[in-house]
1. Of structures 1, 2, which gives 44, 35, 23 when Cα extents along the principal axes in Å, for residues 48-159 alone is computed from the coordinates?
2. Which structure, out of 1, 2, was relative contact order in percent (Cα under 8 Å, 6 or more apart) derived from, given a value of 21?
3. Out of 1, 2, choose the structure whose coordinates give mean projected area of the Cα convex hull in nm², for residues 72-111 alone equal to 2.5 when calculated.
4. One of 1, 2 was used to calculate helix-only ellipticity at 222 nm (-39500 (n - 2.57) for each DSSP H run of 4 or more, over all residues; to 500), giving -26500; which?
5. With distance in nm of label points 7 Å out along Cα→Cβ at positions 40 and 136 derived from the coordinates and found to be 2.9, which of 1, 2 does the value describe?
6. Which of the displayed structures (1, 2) returns the greatest value of mean projected area of the Cα convex hull in nm² on calculation?
7. If distance in nm of label points 7 Å out along Cα→Cβ at positions 80 and 176 is calculated from each of 1, 2, which structure is the one that comes out at 0.7?
8. With distance in nm of label points 7 Å out along Cα→Cβ at positions 104 and 200 as the yardstick, tell me which of 1, 2 scores highest.
Structure 1
Amino acid sequence: MELLLALAVGLVLGTVLGLLGGGGGILAVPLLLALGLPYAAATTTSLVVVFIGAIAGLTTHGRSGRVDWTVGTIFGLVGSAGAVLGSRASTVVDDRLQMAGFVVLLLVAAWAMLRKKPSAAEDDGRPATLRWGRVILLATGVGLITGFFGVGGGFIAVPALVLAVGLPMRRASATALLVIAINTFVAFLAHGVGGLDVRLTVVVAAATAVGAVAGAIAQSRVNAASLQRAFGILLVVVAAYETAQVITS
């Protein structure tokens with residue numbers, strides 16, 4: 001039963017990552033907690049699982065030409081400093097406070113998903129415009145969130161790439177996977193391997209990779225507006241679950 005649950009968790013995380021270029025990480029921690037992992041172990045495991053899922057989805061999107069490798073690399077590397085700082089901060093902040101902050105983050109992300117209408121515009125081939133002030137500020141913020149909460153940061157990276165760089169939505173969601181991969185890798189190095197359940201991590205990561213490839217392939221066939229609304233509602237549900245955890249812990 002535990003194996004089946006781990007596989008289901010991985011498939012859900014990967015599919016969301018592949019479809020949206022984010023969101024898998026923010027779901028990873030509560031789902032891993034539901035598998036019985038302590039909070040510290042769940043955040044570390046989340047970084048490994050999301051990294052592998054991001055690489056799998058990135059490979060598929062890259063073959064379709066939807067990834068802006070230059071922008072993603074710059075954005076990810078700038079955010080790496082924030083990922084290290086966030087990882088260090090997470091070791092000295094009480095778990096309950098981290099979880100409370102995570103709930104706030106979930107609700108903000110849900111509000112943004114439910115409020116914003118997805119753009120139907122396709123990539124017109126124009127080069128991305130790097131507004132360096134915004135790039136540094138937003139990339140550092142994405143990195144901080146990645147390191148502190150053990151999430152990929154893609155749910156923030158996607159709108160940040162649209163806002164700071166001007167990427168079309170589909171390219172932004174694909175490129176966000178490169179940002180996620182860089183940030184989660186750096187954050188994991190800062191976290192270390194303490195509390196990592198290797199067997200569970202391997203199972204969830206393998207399923208996440210499969211889900212990410214499937215999600216990336218299906219991205220162009222899914223109604224973006226319906227998917228975005230459903231994801232926003234899902235975030236609210238996860239926030240409610242996390243709130244219950246904070247209250248009862």
Structure 2
Amino acid sequence: MNCPPVNALTVAQWFELADTVTALGRDPRVRVVVLRAEGKGFNAGVDIKEMQKTTGFDALIGANKGCFAAFAAVYDCPVPVISAVAGFCVGGGIGLVGNSDIIVASDDAFFGLPEVDRGALGAATHLARLVPQHKMRAMVYTSATATAAELHAFGSVLKVVPRAELRDAALEVAAGIADKHPTVIRAAKESLNGIDLWDVKRSYRYEQGFTFELNLTGVSDELRDDFAGTEKSKQSD
């Protein structure tokens with residue numbers, strides 16, 4: 001991902017990411033996929049400014065469908081997906097990382113869901129795959145973040161390295177997987193998905209329903225307008 005300034009993806013970019021991961025997984029030459037980003041951080045979720053510039057609910061519906069498609073593409077990818085996370089990983093970034101098979105992070109990486117501050121819900125499904133249940137609930141209610149070191153202690157992050165070493169560290173893990181027989185690795189991915197404790201796509205879709213309800217109340221627009229105004233003020237300063 002390389003979408004300055006903060007890798008907040010537009011509706012089209014979420015679908016593009018989904019299509020890219022899907023195409024890679026279908027390529028028999030591909031043995032593992034590494035998902036990484038350029039810039040300040042890994043992912044800042046949806047492009048709030050795009051949403052607030054669009055009348056009606058088209059952008060909201062598009063963003064929800066785009067995120068769903070991208071998260072599902074990572075989860076359903078026939079080969080393992082490694083997320084290499086530097087800096088911030090918030091909102092939609094949690095959906096990508098939570099559905100990944102392996103996470104390697106820089107020592108400055110942090111993870112969180114500021115959704116309640118934007119009048120939305122979603123990706124608690126994926127955060128619950130990264131942190132324990134009560135930690136997840138506290139993070140959702142307060143918009144607090146967790147560091148890469150914390151997630152490493154929980155066992156959800158495999159390695160924590162300096163940012164300058166992140167790409168190489170992720171590729172080293174990828175090389176170890178790529179050395180295995182590809183037929184066995186693809187079977188392993190399918191089998192691990194098959195024994196998952198819950199259906200991540202169904203539970204995420206359930207969460208999205210509450211986002212739609214919140215938008216109908218009008219509170220979501222108010223909070224997003226406040227956020228967009230704050231960001232614009234920061235840039236002008």
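1. That value comes from structure 2.
2. Checking each candidate, the match is 2.
3. It traces back to 2.
4. 1
5. Details: 1: 3.5; 2: 2.9.
Checking each candidate, the match is 2.
6. Values: 1: 11.8; 2: 12.5.
When mean projected area of the Cα convex hull in nm² is calculated for 1, 2, structure 2 comes out on top.
7. Comparing all candidates, it corresponds to 2.
8. 1
Every number in this text was worked out from the coordinates using simple rules, so none of it is lab data. Since we're looking at a predicted model, the values are computed, not measured. Cβ atoms are built from the backbone, for glycine too; each structure is taken alone.
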